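I've put the structures underneath this note.
What follows draws every value from the coordinates through simple rules; no lab data is involved. Note that the structure is predicted; figures quoted are calculated from it, not measured. Cβ atoms are built from the backbone, for glycine too; each structure is taken alone.
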Structure 1
Amino acid sequence: MTLFFYVIIAIITFVAFLHAWSKKDYDVSRTIVINRSKADIYGFVRQLKNQKKWISQLQGAKTAKLRFSGVDGKEDAIVYWKGDKTIGEGTQKIIKVKPGHVFETKLLLVKPVEAVAMVYFASKEIQPERTKIVFGVRGYLPFPYSVISIFYSMENRLGEDFEKSLQNLKTYLENDNI
């Protein structure tokens, strides 16, 4: 019985050490250059209703139900979604709009896990019809997700989704779909 007790204490101590050692804040972003004007891109991306056209997770969720409230593209506009276990359930609320430059939303995930994150989108004109886009998310990982992140990188997992989404956005916008 004593050996069992020491093993349990050792496991708990090891997990606590991993949590203390792990990085709890994350900021994952990807960048792409799109051959389109900054005004066109920003005007398209800030509309929550357009997300299904380019965000990879939403494109794969054909049965997801979306509800919108507020003035789309303006602060306090909200989209609520409920889908399968791939995208789960949550809300996204526009919290910052700096026309032509920065667009931020607060993401509240309810299922499959509860989480809060800030999604951001920034644009910078390189040439009149070439725009650099940064798409990212930042947040905090509570226990036990901080320990899991040591073995399952947020950078890799979210980075792949962001790369697909930005490539979808580039293809969509460069094919004159707006």
Structure 2
Amino acid sequence: MDVIEAIKSRQDTKRFKRDMIPEDKLKTILNATRLASSAKNLQPWKFIVIRDEDLKRKLVGACNNQKIVIEAPMVIIACGIVSEAYPYLGSYMSSYPVDVAMALTHLTLAASSEGLGTNLIFDFHEDKVKELFNIPQDVKVIAVIPIGYPESMESCGRKHISEIVCYDKYE
């Protein structure tokens, strides 16, 4: 599948089959994630792959009881390493949120190209996630990503290009 097809076919997965993800597909996805651009190529990220059922069950509570976390055969926790990020993106913020977001784009598109679905969860209790997975205090949890073979997917409406693009000035 080419990149444009992966972009067009990617949708949020709401239900997953229980089938395990083969190791070669996981490595392909993680390698694509690793290759994402970042400010000054600092790559201020860390990804925790969770397959253990007990850990996923505990993670559900930290994610406000979103059952999709336990239903997916695998969950990836995306973290931003503040101390490794470029500190002045646009002169007002650290680069780690944007850097990790670019890596997550690679992750979701690579998963789509491998026939897998994802769902980005941003509704979680960071302190609980950090405690469960021994994440240092100076590292930020950006997203929790259930991943697996889709049982059902949700098609989201998209704005028309004329609503999001303007030329030569902001309109």
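Taking Rg and Dmax of the Cα atoms in Å from the coordinates of each of 1, 2, which one would give 16.7, 53? Clearly, the read-out refers to 2. Of structures 1, 2, which gives 3.2 when distance in nm of label points 7 Å out along Cα→Cβ at positions 17 and 137 is computed from the coordinates? This figure was derived from 1.
Identify the structure, out of 1, 2, from whose coordinates Cα extents along the principal axes in Å, for residues 89-144 alone was calculated to give 35, 33, 17. Please report the intermediate quantities before stating the final value.
On the way: 1: 45, 20, 15; 2: 35, 33, 17.
Derived from the structure labelled 2.
Among candidates 1, 2, the computation of distance in nm of label points 7 Å out along Cα→Cβ at positions 33 and 57 that gave 3.0 used structure 1.
Looking at relative contact order in percent (Cα under 8 Å, 6 or more apart) over structures 1, 2, structure 2 comes out largest.
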